[in-house]
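Peer 1: Next up: the structures, one after another.
Each value in this text was obtained by applying a stated rule to the coordinates, not by laboratory testing. What you see is a predicted model; the values in this text were computed from it and never measured. Cβ atoms are built from the backbone, for glycine too; each structure is taken alone.
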Structure 1
Amino acid sequence: MKVSAFAPRFVFCLFFALLFITPLPAEEAVIPANFQRENLVAWCIVPFDAKKRDPRARADMVKSLGLRRVAYDWREENIPEFEQEMLTYKERGLEFFAFWNGHESAYPLFPKHGIKPQIWHTLQTGKGLSNAEKIASAAESLIPLASRTKEAGLALGLYNHGGWGGLPDNLVAVCKSLRERGYADVGIVYNFHHAHPRIATFADDLRKMKPYLLCLNLNGMADPAVEDVSKADVRVKAIGTGEHEAEMVATIIAGGYEGPIGILGHVARRDVEEVLRENLGGLDRILRNLP
């Protein structure tokens, strides 16, 4: 059989062309706006800092990381610094996003400096025999604070800190009760590091809480069936070093939550900048590998 002279030339040309074909880049995951660094909220960065930064050093550190929002967790020694903290954030272009627990000396400073931080407050266990009685009791006990924040034009975030008050159903029920009483700006601040018993039900919990969520704070989630999450160094882990936070982040995005996302600096004996960097790096890796 006679071989056409065209065949060798065709094979050579095809081989040569394949050498120069550039493969199309893999499609990059689209990072939702609330997960983008400038929109993340730095949380637990004041008392949990081995360097004990002052307001200026803290603001500079936050800005250097590309963060623009801070939830302010204070202790008694920080009370004289409240106004300096607010002034410094304003100078650095940072948002004073939330204020832990409220304080009477801080309320006049909010309108003075044109800020409206959320007030985060732990939901305590209600009193009573039935759950309905506990919900009514918990809501009643919060009316003075809800009235104070409403008067100041601020949102009140009920914060899960374990126990009865950390259960999503109870957080939602107390929110509903207070909203029915006219406190429309009461919502939920939900923290991964206080939610290890709820990993398996997170998708359903998120669906219930979503209409009330003011902020969702991430954490590396150890498997409570394998590790003792009552230990501080297991309960609080860098994002990306746990077993479950990647799937939980995917659940947040798939569930359509578009509200604020926080990251923790909750390690007392370490430089909080290092802790935040680890969390940011772990979150970046998770977001890059989203399906």
Structure 2
Amino acid sequence: MSPDPDQTPADLNEREFFSENWCSLPWTPWVPFTADKEEFRTIPKEPGLYRIRPSGKDFLMYIGETRRTLHQRLHELRHTLQRGELMPWNDPHTAAPSLWAWQDAEGFEYECSATPLDASQSGRRGMESFLLYQYRQERGESTLCNFGRFHPRYRKSTNRKENQRGGKLEENHLDNPAGGPSVKPLPVLGTPGDRYWMELAWIGKLPLDGDTISTVPPGAGLYLLFERENQDLVYIGQSADCAQRLRSHAIKLLDEKDMLVSYHIEKKPLLPHNLKERENDLIGNYFDIYRKSPRYQFGNHR
């Protein structure tokens, strides 16, 4: 993961996902987590999106969004990582344990860059998905700390309530599966809802009912929900047990509009973070085409 030893910081900054106008957004300059208060004031006091990289490396660690101020979110995160020798809890900063593990293992020093975004929660989360999708297209893999990815030789802290602190694994302990590699980004092909969208073989569109669900093969997969009346794609999902997840959706949606479903079952088992990567590729491509998220993607209507 280390950059070419002949690369200079200037070379690294030429990478598109490091640029100050990546994806046509007005990003701040990169600010070290160790910056003084004056330098850190360049981080906006507005909601928006942020990205984190290790100093001198050619990849991103994390892309996130916040409805709080970016300044407050990143200021709290940097202090959380500087606090003590114990891995932080999984709340309120879900990326903190993973960032801490890589910092502890590799000695990473982090820098951040942010961009304000005046949008609804769905709009910000949609843009976050788009940035993660774009990064995967440019880099060929995911950031190290999104989608539940983790350092292979560390276990993750739970939230404070569950009170199970993470840390480095013993030498005889198997690697954390969340430390496994990314799956390659899905090829950009077709438009959302097409039979071979993103080069996957979709089955459907079929009524979301017991008869359809009984024919879904066992296994992990991806699925699309459409409103029957206008066939608008309203939700993109993934599950280690696609049939069971669709059964749950069917029960929840009994009193709502009729739905249609398309699904794709993976030929081989995938780790949870790999399924989430594929799901995000689909959401990001949808956002790229329509500049919005599917209607129920980040709401409470699914």
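Peer 1: Tell me which structure, out of 1, 2, gives -12000 once helix-only ellipticity at 222 nm (-39500 (n - 2.57) for each DSSP H run of 4 or more, over all residues; to 500) is calculated.
Peer 2: 1
Peer 1: Once mean count of other Cβ atoms within 10 Å over residues 221-228 is calculated for every structure in 1, 2, which label goes with the largest value?
Peer 2: Top value of mean count of other Cβ atoms within 10 Å over residues 221-228, among 1, 2, belongs to structure 2.
Peer 1: Computing distance in nm of label points 7 Å out along Cα→Cβ at positions 45 and 149 for each of 1, 2, which one ends up highest?
Peer 2: Result for distance in nm of label points 7 Å out along Cα→Cβ at positions 45 and 149 over 1, 2: largest is 2.
Peer 1: A further question on this structure: So if we calculate percent of Cα pairs over 29 Å apart, for residues 69-236 alone for every structure here (1, 2), which label has the highest result?
Peer 2: 2
Peer 1: Compute volume of the Cα convex hull per residue in Å³ for each of 1, 2 and report the one that scores greatest.
Peer 2: Between 1, 2, the highest calculated value is found for 1.
Peer 1: By the measure relative contact order in percent (Cα under 8 Å, 6 or more apart), tell me the structure among 1, 2 with the highest figure.
Peer 2: Across 1, 2, relative contact order in percent (Cα under 8 Å, 6 or more apart) peaks for 1.
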